[in-house]
Structure P
Amino acid sequence: MGDQLPYRINDVLEDLKADLSRVRSNTNALASIACGSISVVIGRTIT
């Protein structure tokens, strides 16, 4: 049990890294969509 712990932690870290990169690309997509809609709203508000 004690011997397996480092491997388990390693696996969890690898999973976290994969999740983070996935989240990062999703966040970039969401951010660009949000920026697009915000600029549209601002444009409508100004005109």
Structure Q
Amino acid sequence: ARGDQKRVETPGDALAAGADHIVVGRPIWQAADPRAAAQSILSQMS
């Protein structure tokens, strides 16, 4: 639901800001191609 997240950043930005863990849900399970969405997120993190 809109507004239910405390902090929202891209995975790459979160890691650059010092995050030890990230939680990714909707961008993957709502994607037409969840595998491609996960791969895209992983590429943003490297």
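Quick one: Cα extents along the principal axes in Å came out at 66, 12, 7 when computed from one of P, Q, so which one is it?
Source structure for this number: P.
Kindly point out which one of P, Q the value -33000 was derived from, the read-out being helix-only ellipticity at 222 nm (-39500 (n - 2.57) for each DSSP H run of 4 or more, over all residues; to 500).
Derived from P, not from the others.
Any read-out appearing in this document is the output of simple, stated calculations on the displayed coordinates, not a laboratory observation. Keep in mind the model is a prediction, meaning the values are calculated, not measured.
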